[in-house]
Structure P
Amino acid sequence: MTGAASGIGAAIAARLAAEGAEVWVGDIDTEGAQRVAGEVNGHAIELDVTDLGSANAAVEATGTLDILVNNAGTDEFGFFTCTTPEQWQKVIAINLIGVLNCTHAALPSMQQAKYGRILSISSEAGRVGSKGSAVYSAAKAGIVGFTKAIARENARYGIIANAIAPGPIETPLLMGAKEFGEIGEKVIETMKSSTQMGRLGQPDEVAAAAAFLVSDDATYVTGETLGVSGGLGMV
């Protein structure tokens, strides 16, 4: 699991461990990964998702990888004209290239085993767009298309691939928008009011959906993106 040192990733790690999975907590934040791994009786591993070599090493360290959860993500809040190419590259590298790297590393052994579950955390921002997060929205939209392609290519190997599109979830990433002052506060409040439930979601609510999509209850579900967003993405 990538980006599992906090927020949604930590919640998914805890849920999967509770259901009997042997969890590997991968994160560039090694202290956070070790903390979460200790809480779930799992394993911590340093992982930079932007580096294919790091992804390959992490997969090799697990021995046998049945389930890959691509969760690592970041954002650089701000209206697009106020952002820089350096910020775009960082957001795309972590949110999209990271998914490509880790999936590329995991697939060969899954194909050989004729079994695998790949779950990638996208965002409703990738389906409806999010003000102040244009590049993040683009990267998360890329995950949706990538997931469909991987599902098509790998069904014959017994591998299913799905995504989750969370709405506004109370995580360090979202709440970090407050650092940008009034615009950050407005982003959070606008997202909250755009949901049908009028509240922020909790990481555990995303973890519940993740547990289903990687379980044997979802053997006929592939190429899908499940919204966990309080109705934000309804059309």
Structure Q
Amino acid sequence: MPRDILKVKNLNVTLDEEEIIKDLSFEVKEGEVLIILGPNGAGKTTLLRTLVGLLPYKGEIHWATRNVSYLPPQELFQRKFLPPLSIEEFFKFKRVSSAQILKILDSVGLDSAVLKKRFGTLSTGQFQRMIIAWALIDEPSVLLFDEPTAGIDIGGQETIYSLLHKFWSEGNLTILLVTHDLNIVWEHANNVLCLNKKRLCYGKPRETLTPESLEELYGMEIKFYEHTHK
């Protein structure tokens, strides 16, 4: 029986006197993929940032591991504002060997030539693969990923999610993933958390995601296509 790697109880987050998250409770099992759904402004990014200690909160957050890696939303990586580092220099902050860097880059489909490039010269897809490699090179127990495919074309989106699924299946990786893509929920999630400042639904996708629950979550009728395969 997998242990709880994360327990959240009665979580409340208030920023600039605005209540962002209210009385939120849920658990995540080791090796689980939890996908967090909700409209813009629902508190999804705030939740992930709170879970890794970046924001003040009231309530309880209990991690069974300290080996947690967090990747913020793509728009926070405004590459034009990043220092003029090469990818090789960037990875040296991790204090890992050259062999480890080459291995992780290869695992995400990037060759050694990318190391000499600077942030601004990478395509969006290359940049996102590189950031995944950066997050995984420390072999974290938990990966928190916020909108990993924002700004990436459909083919690239499928590749990014395939990469995440590969790392999840090859190791005992727990993933908390924010996305708007319901197809990803059907294909990859063990559980889904529907969030709009408070918990609206939580559980296995096929038991939890109904036309009614999605309409309550998004405030409108959502076209509902349930996948029947994994």
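Every number in this text was worked out from the coordinates using simple rules, so none of it is lab data. What you see is a predicted model; the values in this text were computed from it and never measured.
Before moving on, here are some points about what is shown:
- Looking across P, Q, the calculation of mean projected area of the Cα convex hull in nm² that yields 12.0 traces back to P.
- Read-out Cα Rg over 2.2 N^0.38 Å, for residues 11-138 alone, computed value 1.13, structure in P, Q: P
- Label whose coordinates, when relative contact order in percent (Cα under 8 Å, 6 or more apart) is calculated, return 26 (choices P, Q): Q
- Structure responsible for -14500, with helix-only ellipticity at 222 nm (-39500 (n - 2.57) for each DSSP H run of 4 or more, over all residues; to 500) calculated and labels P, Q on offer: P
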